[in-house]
Structure formats: C-alpha cells, structure tokens
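> So, here come the structures, one by one.
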Structure 1
Amino acid sequence: MRKNIVAGNWKMNTTLQEGVKLATEVNEALKSRTPNCDVIIGVPFTHLASVKAVIGDNLGLSAENCADHEKGAYTGEVSAAMVASTGAKYVILGHSERRQYYGETSEILKVKVEMAFANGLTPIFCIGEVLEERENGTYFDVVKSQIEDALFGFSAEDFGKIVLAYEPVWAIGTGKTATADQAEEIHAFIRNTIAEKYGKEVAENTSILYGGSCKPSNAKELFAKPNVDGGLIGGAALDAESFMGIVDAF
C-alpha cells in the first residue's frame, strides 16, 4: 500500500537556532494528533543532527540534497553517508531549483539516487515542467523523460523505494497553483508511465506528492484526488501552524 506523505522543504531558510525552534514546534503539534499520513521535514545540512535530537520517531527527517560522490576531495559537498550519519532517513533529489541553478542532469541525479540507496536513504525525487513547457503542451514528454532518464535503470525493487514529487515549476513561489484536476491529470500520467515499465503493482504502491504552492486552503481538494498522495511543501512548511493545516487535510 502506498503511503500518504506530507513533507516540508525548508530550502535555504532558518538559522540553526530558528530551525531547531521550528522543528520543536512541529514535533509538539504532531504529538496532539494522529495524522493519516507520514510527516517529514527537509532541513538544511547544518540543521540535521540538531533537529534529529529534538524530534520524535513520528516525524521523519530529510536532507535537501546530497553529493554525487561517495567521499573525497569535493570541498563543500555533503555525501549521502554524512546525511545518514545524522539520523536522517530521506533526501530530496532533483528539485527544480537544483536542476535550474546548479545544472543537475538526469545522469547526475541517477548517481545521487544510487548514493542514497547505498546509505539506506529514501529519495524524494522531484520532477516537473517549467511554464513554457506547460504552455506549449510538451509537459507530458518532459516529465516522462525525467523519470525514464534518471530512474528507469533501477530494478523494480529499488524503484519501489522512491517517493516521487511532481512540481509544476511554474507554480513554485509564484502564487499560481495547478488546479486539483491538473494535478490529478499529471499524477495519473506519471503512475501510468511507471506501470508501463514496472507493472501495475509497483505503480500503485508508488507515492506521488504534489509540490507546487500547496497550502492549508487548497490541500484538502488536492489530496482528495486518487493519484495525489500528499505534498512536498515549501513556504507553508516554515510555519508550524500552516504546516499542520496541510497535515490535517488528510
């Protein structure tokens, strides 16, 4: 059975002290709930160990990236082994900002997924199209190639460990949101693409999160769609109350 998941992506926000405070608030808010989903926070590298120390087992911890090398002379990089050593269990890979600003290709991302697997981390793997691709109608092809090129070399068993996050890049930080019907359309397409490669069972068991300006006000409508299994939350994850509003949508 695939899981419902609400995952926060803090991006490059919060100092260490602010991050520990926010994580503590989220952890406390979770204690008073029995959520119908897994809850994860993705925090900057500098925060991982300190945040792990203040949260319980009911709150998952994710890094926002990892290196595409095991170890060595790569100044400033953080390996998957380093991430795992903090107690984090997840890593966000292929976020549109990593692709756009840092030139991460499918070849690089495939290696990062391999590194995550080798260190027992669950990849939250991001895919999605920019505004031009949405408007010219190539978005199905774009999303399909992002999945095929980076992930379809893995066995069905390994693919089954991946959480996918669909990001309409045109809806991140712009205030625009894909309608629930638009989200459902592309999520269903993604699931069908997986089924064509790995079969229906693997496809049905893959969690596909929506990652474009999801807020407490629209989360319930999005999550009601049969192929939307939760959200990868940006801005709304930086406030414990609004983040819990999204968790409560399940």
Structure 2
Amino acid sequence: MGQITSGDVVILISNSGQSEELKNIIQYTSRNKNIKLIGITSKKDSILYKNSDAAFLMPNIKEAGPENIVPTSSTTAQLALGDAIAIACMKYKNFTKFDFKKFHPSGSLSIKLKTVGDLMITGKKLPVVSENVNMKNAIKIINNKKLGALIIVKKNGDTVGFLTDGDLKRIAQKYNDFTNLELKKVMKKNPVSVDENTLAASALSLMNSKKITSLCIHKKNKSHKTVGLVHMHDILNSNIN
C-alpha cells in the first residue's frame, strides 16, 4: 500500500467483492479523498461495490468448472471488461500506435511501427548534388557516398531528380562520351518521395511495387525538400516483416 499515493487511481477486481485481502486497501483509499477507487465485482452488496468511487457490476456468471468453484467464466468476463476500459481510455486520450512505440520501443509491435524517419540517412551522409554537375564528378560523388544513388537538386534546394548506379551504367552504354553531360540532362525526374512518418513496411511495399531500391524522405507536405534517404536494405536489416 506504500506504493499507492495521492492522485492515484486504484482498480480492484473481485468476483465476490468481499475478499479479506481487499479490505485494508479499500479502507486505505477511503481515508484519502485524492485516491479514486474503481471496483469491478458481481456482488452489489459487497464492501468493494459500496466503497468504490466508480463501480462496475458484472453479471453473476456460473463458472465452467465442476461445482461452480474455479474462476473461469467470471475471469473471462472480467478480462473482456478490462479490454473495453483500456480501449475506451486509449480513444479518450487519443493514444495512437506511435505513442505505443514510444513506451515499448523494443517490442515486436514497435518494430513493425518503425517509420522511414527512424531509419533514414540524413545530414552530411546524404548524397545531394546540383543538377548542373557533370557525369564525371557525379561518379566521384556516388562512389564517395557509397549509397548507390544521388539526390539531385536545383539552386534553391528543391529536389528535381534522382540517379542510381544502375542508371549510370545504362547511360554509359547509351552515350559514347557521357562524362561532360550535366545531370539534369540524364536524371530521372520527380523522384518518389514519402513523408518521414510513413511506416517502413509501407515504404518497402511501395519500393517493391515501383521496382526501386531507395526513397527520398520529406517532412509534412514539402515533398520537394528532401530531408533523408532510405534504402531497401535499411528496412530489411531492421527485421520488419
């Protein structure tokens, strides 16, 4: 009881509402007006029901076991009510899957809730290059960044194109002398970009459908401003399935 402090809410669940171990807790909460007691019981005349600030009266259910002794049906009903209360509280507090991820970062569900923002490459690691750079310098940059891709931008920083090492090979086959070609002449325009809060699993599905291996990442509705890059391998390595 030393762990119950002012401002707490105590939920007591008891089929009979008369268990001896409940009495001290009920008396303790009753003495402190700043502690609220929620009682869940099937007996309206029980000490638990009468002393609760909010009481839930469960139906008096016959237990499944022999002699109606072992708690079975009653505990199942209590579990269902507990789930209903939990979901109601989640909706009332607007508790989302992303809030769940914050409190349980290592759980299997949290892994599934990873976003591209959690996995993306940012800052100086981003392979950002001007649309006016020629292919000779572009090859050097793509080799130095070691990401197999280039994010191509205009002077104002807007993303206008994308180029992969696979594109470089195709360009080399198409042109006899391509080293002086500017990127804006050969880049893929309007690269696919997703919001940073997009689930990594959804991003992986998108990449599979588009038959691409990387995605540009933007914030909110600013799809022309790339803030990160995520590669298919980054998602697969995070154990998302």
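The numbers here are math on the coordinates, done by the rules we state, and not lab data. Note that the structure is a prediction, hence the values are computed from the model and not measured. Cβ atoms are built from the backbone, for glycine too; each structure is taken alone.
> Have a look at 1, 2 and say which one yields 3.2 for distance in nm of label points 7 Å out along Cα→Cβ at positions 132 and 148, as calculated.
Of the options listed, only 2 reproduces it.
> Matching task: 2.9 is the computed value of distance in nm of label points 7 Å out along Cα→Cβ at positions 124 and 140. Pick the structure from 1, 2.
Of the structures listed, the value fits 1.
> Let me ask something else about it. Tell me which structure, out of 1, 2, gives 22 once relative contact order in percent (Cα under 8 Å, 6 or more apart) is calculated.
On the way: 1: 22; 2: 14.
Of the options listed, only 1 reproduces it.
> Can I ask one more? 1, 2: which one has Rg/Rh (Cα atoms, Kirkwood Rh), as calculated, at 1.30? Before the final figure, lay out each step's value.
Working: 1: 0.94; 2: 1.30.
Computed on structure 2.
> Given structures 1, 2, which gives the highest value for distance in nm of label points 7 Å out along Cα→Cβ at positions 84 and 108?
2
> A further question on this structure: If FRET efficiency 1/(1 + (r/R0)^6) of positions 60 and 180 (r between Cβ atoms, R0 = 25 Å, to 0.05) is calculated from each of 1, 2, which structure is the one that comes out at 0.00? Working shown, then result.
On the way: 1: 0.50; 2: 0.00.
Label of the originating structure: 2.
> To which of 1, 2 does the computed value 13.8 (mean count of other Cβ atoms within 10 Å over residues 12-19) belong?
Here the read-out was taken from 1.
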